[in-house]
1. Taking distance in nm of label points 7 Å out along Cα→Cβ at positions 124 and 140 as the quantity of interest, name the structure among 1, 2 where it is greatest.
2. To test your reading of the models, identify which of 1, 2 gives -8000 for helix-only ellipticity at 222 nm (-39500 (n - 2.57) for each DSSP H run of 4 or more, over all residues; to 500) when calculated.
3. When you work out Cα Rg over 2.2 N^0.38 Å for each of the structures 1, 2, which one comes out largest?
4. A value of 8.2 was computed for distance in nm of label points 7 Å out along Cα→Cβ at positions 44 and 300; which of 1, 2 is the source structure?
5. Once relative contact order in percent (Cα under 8 Å, 6 or more apart) is calculated for all of 1, 2, which comes out largest?
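A short reminder: the numbers here are calculations on the coordinates, not readings from a lab. Nothing here was measured: the structure is a model prediction, and the numbers come from that model. Cβ atoms are built from the backbone, for glycine too; each structure is taken alone.
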Structure 1
Amino acid sequence: MPQLIAEFGAEIVEKHCPGMMKFYKDFSAKVHNKMATDPALSQVLAKIDNTKLEKKLQAKPPQLPTAPTNQWLDKSAGDVSLDGLMAKIEAEYKVRHGELNLVANTTVPFGPGSYKVKAGEEQAFNTKMAKVRAALQSSMDPGKLASEIGPDAIRSLVFETVGLVERAANDDAIEVAVAGNAGHWVRDSKIRLVDHKIDQGQRPAPVDLAEAVLLQAESNALAKLGNRDPNSVVDVNGEKHAALVKSLAADLAKKMKTLPADQLMDLVPLLANAIADSPKSPFSIKKKNLTGDPSHVSIDKASAKRAWLLKLKAL
């Protein structure tokens, strides 16, 4: 804790590690009390006098470094890999459902490594985690991931996945639920990246903004068409999707030149809703797919373009 406080400042550590900070303060108070009340330590306490140092620091506070604000990871980073995600998911599950496995001479868990699977539950744990791995492997197409992934998104995926494992009626249900959630997470990654860039004061490339709009519109359309299964991830024709992204990007490139930065954040939901909610919706589920593949949504390119052009014109 002293190292963290020295590196980032007490306020930052308090904000991001409140539990550790409380433990540190409580422990420090116990140590000080012990030294103040134990005669054997009173002479040592008398030599510890920070009065001068405290006055100097109050008069001239040190310029502490700030915590990094942009810790987004390249999609090829280890933490985003299947093995990296599984390590976090397994650790989180052990913390919630395992038992303490403390290092010798320690009494306080200091991380996920301080927990292990309970005796007799190893086989059940391995079965559940095998289902999770299979689900992630089938859903997380690296080609569909955003180029960068935020740490908050990784944490959310880990917590949501463990929650799905906990709530699953049986082991087979784990694979279905985790695959659906991971599929949504992959699609949303490009939307999150666009929001992040705008939040950082950057202007995203028109093609990135266009893809975020269409990804959101497609997901909205699936629900509007009656498929509200949380495990269903919208499926569209890849060639049509790519053609629409290219077309919308060209139209956005012209419009983005005239839009102030603060309006870009609202552009994704604004255009996505305009396309999905259009009176002459460009989206439909063909009769042959209603039973066979109810997550496959067909797109009429001309209708989609009409919808976004009307909205862009109105801005």
Structure 2
Amino acid sequence: MIERCKGSSGDAEIRALFERNGWRHFDRYYPFLRAAGGTSWVARDDAGAVYGHVGVLPRTFRGPATAVRGGVITDVVVDPAHRDFFSAVRLLRRVMEDLQALGICAFAYSDPLPGARAVLAAAGLEPIGVMDRFVLPLVAPYLALWRWLAVGGGPALSVTDAPQAPPPEDAQLVLGLPPAEYVHAVRVEAEYGARLGEGGHWIVCRDGAAPVGTACCGGDEDRGGGTLALRELRWDERRTTVAAVIAAIARWARARGYRKVSTVTLVPSRMARALRRSGCVRRPGGLTLYTRALDGAPPPPDAWLVTALDSSGW
């Protein structure tokens, strides 16, 4: 039996499912899912015990002229005894049917692990690109070359570090700044805390005193190893470029002992091309992004600014 969760009556069962399958972020994830208007589904066996879960987190993506509401399929957790193809397809098809009937979002999307791609395809989702990683080696001659090629000889941006949360005067840049040529997620501050956990921090790039670019970094996936993981970039296209922000962050990171800067985005897309023009090297082999139109179309891949914070994983 598959049912859509209503209220908090099934929270204890869902928590138990997460814990016995090694998922450690229930206390961060579930309150945020509810607060953001998300919903979830559970699958029960003949005895009524919960053995599977799927969550959908609605998210508004805003572009230069319009906005569209998508739903990211997240935290698909199933007990090992029930991990078969047909059970998974039934669960996901029910999720798609309910999303369409309820009008929660115009489209659904996910970047599943390879083993789940056939399930998404059977539920009507189609691949549109790959979430690949881009890496910038923090080697002085390489950085100097790319600064001149990509940025030119203008004054460099200054950088400040803001652990845990951006300063109040920079909050609008972080939360609301619309890159003019891109379709990007509209976020609230609580999402950054929920996604990054205790290890998150901010880098703010300034032109003089004015903030013109920012990156949220680290979080649970930042395990060290000399790599600064940029979970999301934002910048003011009226005053700076992706290349200038990347160059400033690279200079700041190298001075603090990092050896590489990395970030993830959709390929093909305008953002992927901008990262390559900034000296970042693409590392193929990322997760495929699947979408399904429900009551509207997803953003065009070329303009869609998809970041690590938009992914299905937590």
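1. 2
2. For helix-only ellipticity at 222 nm (-39500 (n - 2.57) for each DSSP H run of 4 or more, over all residues; to 500), the value -8000 is produced by structure 2.
3. 1
4. 1
5. Once relative contact order in percent (Cα under 8 Å, 6 or more apart) is tallied for 1, 2, the winner is 2.
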